[in-house]
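Only the coordinates and a few stated rules stand behind these numbers; no lab work does. Computed from a prediction, not measured in an experiment: that's the story for all the values here. Cβ atoms are built from the backbone, for glycine too; each structure is taken alone.
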Structure P
Amino acid sequence: MAKDNNFITVFNNFNQGQAPLAHLDSLSVVGNSGNYTVATNVDIISKPGILTQGPGLASLTAGTQAGAVTDQINFIIDKAVASNVTYGISDTLLHKISATAVTNTAPFPHTITGATAGNSAIHFQGKLYYFFNKASGGDIGLYDLATTFDDDWASSGVPTGGVALQKAPHPVAKKEDIMLFGNGRYVGTYISSTTTLAPTKLDFGADTEVADVCFHANQWWLAVNAGITTGTNRASSQIYLYDGSAVSTLLSDEVALGVQQIGFILPVNGVIFVAYKELSSSGGFAIGYIAGRQIKPLRYFTGTLPTFAQKTLYKNTIAFVSSGLIYSVGAVVEQLPLQISQLADGGFATVGALAAPFGTPMMASTESTSFKLAKFSGLDVNCTFKSLVIPTISSDVTAMIDKIVVMTNVLGASASCALKVESNQGVKSTTIGTIATTGKTRHTFSVPVNNVEDYRLFFDWAGGSTTNGVEIKSVYVKGHFKTIK
């Protein structure tokens, strides 16, 4: 008779996030015990190493169609323009926004004459400039931050060289007295000291579009996509460097991504990060960084490519939007490994702008005739976590799980999390129990799971609380091996 051999597997260090190959295989065995293969709205960055529910959402005061938000907000300035004040632009409206409310008293929201799709806005030289598309072409509006709105500032010829813009995305950045913006195939500039607007300063040619711009290390960085960038069409992309004075029409250098498409670029602590995709690779979306003339990929994810209006910093990580969900990538402190994780829901099905001008992320979303601007608040209960798959079989041995011990925070009232084991390539699901005993930190379950070839843990907070969370600190899985007859 064969002698059984005991085993124990410890799941901890949940700050590791998504397993390296989970974007390709939801039953991946590659990674560490703290990785997940599938997850929905889980927070591993607020208390690194601990797994808990992701943040819930609360609409800002007057932040729905019943208040000031009657169409999709596409961009929010990611900094405070004044104390507790920033601005956002929707398809047709300019909004004034605080940490808790969307202003719904005159003159806000301001209806932008002719606007069909607001793109971006920037606080520059003591004024607010807002970019938008119209039925034909585009324009720049100007608000003096007091009483006056000039919705056709660019096309009316107020600045020297002022003309209408292209109908295109208009990412924008600034440096001292220079404002630089994308304008379809062009990069445009406005120099306030000379009041000169040059909407077509740089021309990247037919079938190109400027995806994002930023200023870093005394140079402008210009992300440009070429080709058809919609659907499943392949596109190519370049990141160009342009002299900080923005006077010349010559470029300083370039970094080629090849047959890939850029979503956004973002300077953080001396490094330019890039979100990009490569359509021939399944799940080929990546966050990387520029090193010399190379793009170094950091982590991969699946979903839609985020745009220049869908990125911000949160808890020292980059938060971004993909397929209506909020992700986090980075390390909360440099001593921890880099992670990517699906952090929170974005609200309604279609998510627009993401920003954190007051420290807490806020995101705009829409579904049918419903609109809202919401921010992180409390805890979500639509949260799940499936661990790395752990193989437990060899040529003549299989396993039996005998006991699972879960260590948590001291549970408050209504805190609850269901635990299951998915085994044998996820075909078999065994309910282990519910982690819900108020005041306890150690939760022991003796529910045998037999004939286990491989398994993963499945946590589900659907029955939990939005105020008292279940924080998973570590899990001990005890069992034994058995000879297959």
Structure Q
Amino acid sequence: MPYLNKKGEWVGGVASAGVNWGTTTGSGTFVFPAGSSGGGQWIDDDNIIGQDCSSGVCKLRKFNVRTGVATDIVGGEAGANEIRAGGGVWARWLAGVGVKTSDPPNFEDGIAGLGNAVSRVDGSVAIKRNRNSYGGWDIHEKNGEVWTLTEGDAGDINLVGSRRAAWVEGGEPKTTANLPTPSPGSRPFWWLKMLETPKGWYVLYAMPDGRTVLHSVYSTVGWVVVTGDAFAPDMVMLSGNKVRIVWAGHQGETDVFVRDIDIELEPAETPVGGIPPPPIEEGGAGGEFGIGTVILRSENTFNVAGAAEELIQLPIDTFPSYPAEGGHGRIVHPTLGAFDYEVKPDEWVNIDAEAIIQPVWSSSRTLTSAANVLWKGNLRDVTVEERWKALGGLSMPITQLRMLLAIYTTPVDPDVGYVHWFPNYITNVAFKVLPILLTAGGQGVTFDDVVNYKDEDGAPIGWMTNPVTFTLKLVGKL
């Protein structure tokens, strides 16, 4: 796949085709030799990462296209089967070792899989929790925060910055709520890419008739970029209203093709797109709530302590009208890692489609009566509980209890990060939390001999027979 940096320069080189780069159609300039290197990606606008095996030992190396200097990547001594990079971040997957990223976000996991995207905008990385599973996918930000993209099987993931993403799932385009969903003019389609321009969002994809097309998300007409073989296209916004598109003529990527389209001056006249989606209210750069935020406002009047009416205008959040079940629960500790509950709770307190935040009353005496004021509560005042009630005599596997116990007894340094809690058995909203109490069988944690049961191979299969309660203090949202 040829990839573009923000300057419009491309880099290519899959398998052992060599790592090469350029600005125009052709084979480019090789920085790591063909036959013994590949996997070229832009770490940033100046530096390329690739696997170089020319010394007889495969390792990840960085090449600065401005200075011509190549250096070894720290942490990349064993090389990689897959490499992704962008926004100052690199990530690799190596068979038998798993996923590793640069620091930040400094992620390592032996069973995870690597997506096809690292954002050139902000360095966020798409990572599949289990490479050999159907899903789901998490996005790891440079600051260490993690958010869930989808629990399904995602492909063609586009990370366009500010927690906005587009991907393909079940043959259909999907987007986060703060991004318009494109409508390709064919089914199937391939190589979906989205790009933010001064004239709005544009989408690029290949159609079954061999055409690779570009059009506005909100238009049914656009441009035919190329007809024929166009392997893994990419696009970037240049100065003015010019979009640069790059693609390879075949999977070997020894020939790369470049085309620039001025979306202001070149008329879009070819019918290519499907029915446009409804527009969304998109925030601009430097706006009050940030890029891509959807803002809903409400206003009302009310009496303040029996005095004159005052008009108050407040931004409000809009949440799901009903719970959304999607799993058994998940918790991520900044040093211990992620854990998916084996058994979901039987009861939960102060959480439904959203955290239940109780309002705050204040009452003050006046000369003749009292002045009562009602304030909206704060998320940080909410304490939630998860309860496993031991229905039928068993509450949870001992492996789950010991993981919760490890998370509870390992204090979190706020400078490092908070525990991330995903109550996906009831909602798709996630939170930063502080574990403040874990009990089993009442006060403290009470065990019995059932926890010691093992199978014929000696693996633990014990269960807790006492009810378990896990108490968490909400700190903020993810």
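In table form, for the structure just shown:
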item	result
Which of P, Q yields 5.1 [distance in nm of label points 7 Å out along Cα→Cβ at positions 50 and 434, calculated]	Q
With relative contact order in percent (Cα under 8 Å, 6 or more apart) derived as 9, matching label from P, Q	Q
Which of P, Q yields 1.10 [Cα Rg over 2.2 N^0.38 Å, calculated]	P
Which entry (P, Q) yields the derived value -0.52, -0.69 for log10 I(q)/I(0) by the Debye sum over Cα atoms at q = 0.19, 0.22 Å⁻¹, for residues 114-161 alone	Q
When distance in nm of label points 7 Å out along Cα→Cβ at positions 122 and 226 is computed for each of P, Q, the largest belongs to	Q
